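For reference, the structures are reproduced in the following blocks.
Please treat every number below as a calculation from the coordinates, not as lab data. Being a predicted model, the structure only gives us computed values, none of them experimental. Cβ atoms are built from the backbone, for glycine too; each structure is taken alone.
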Structure I
Amino acid sequence: MMERIKLQGRAAELREKLKEYEIRAQNHVITIRDVVDPLDDIIDYEIERAEQAMISLKVLVAKSREAAEKLKKIDKALHG
C-alpha cells in the first residue's frame, strides 16, 4: 500500500514537471519566433539569443520526453 502511495505521489510530481516544462518550452518558442521574424531583415536577427533559446528548448524537450516515459511506466505499474 505504501509503495502505491509513493508511486501516485511521484506520478503527480512528474505531471507537474511536464506542465512546467511545457510552459517554459512555449516561452522559448515565442522567443525564437520573435527573434527570427521572417518579416525582419536577416541582419537584424539576434542569432545568439535565438540559439540560446533553441538550446534551452532542446534540453526541455529531452527532459519532457524523459519525464513522460517515467510517468508512463508509473501509470502502467499503478493501473496494470
Structure II
Amino acid sequence: MIFDENEQPEAVVDKKSEELIREFQSHYEEFVRAHPEHTGQRDEIFQGWVIQKIAGIQVSICEIAESLNRLAGIKKEDDTQF
C-alpha cells in the first residue's frame, strides 16, 4: 500500500481502519453463510480473524527483517541483525 505523502497520518489510519471494518464484515457474513450455527458469535469470529491478521503481520515483519539482514550481509547469529 502506497500512501500519499500529503495525507495526514491520522487520515491514513482512519482509511485503513475503515477498510479493515469492511473486510471483517465481509468475512463475518461469509463465515456465517458457511456456518449458520455461529450466527451472532461476532466476538468469537472477530477474535479468530484478528489473530490471523496479527500472525500475517508477524510473518511479514520477519520476512522483511530477514531480507534486510541478507542485504546488509548480517548472519542470523550476529547481534547486529534487524
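Source structure of the calculated read-out (helix-only ellipticity at 222 nm (-39500 (n - 2.57) for each DSSP H run of 4 or more, over all residues; to 500), -30500) within I, II: I.
Source structure of the calculated read-out (mean count of other Cβ atoms within 10 Å over residues 4-11, 12.5) within I, II: I. As an exercise: distance in nm of label points 7 Å out along Cα→Cβ at positions 12 and 60, calculated from one structure in I, II, equals 1.3. Which structure is it? It traces back to II.
Can you spot which of I, II the value 5.9 was calculated from, given it is mean projected area of the Cα convex hull in nm²?
I
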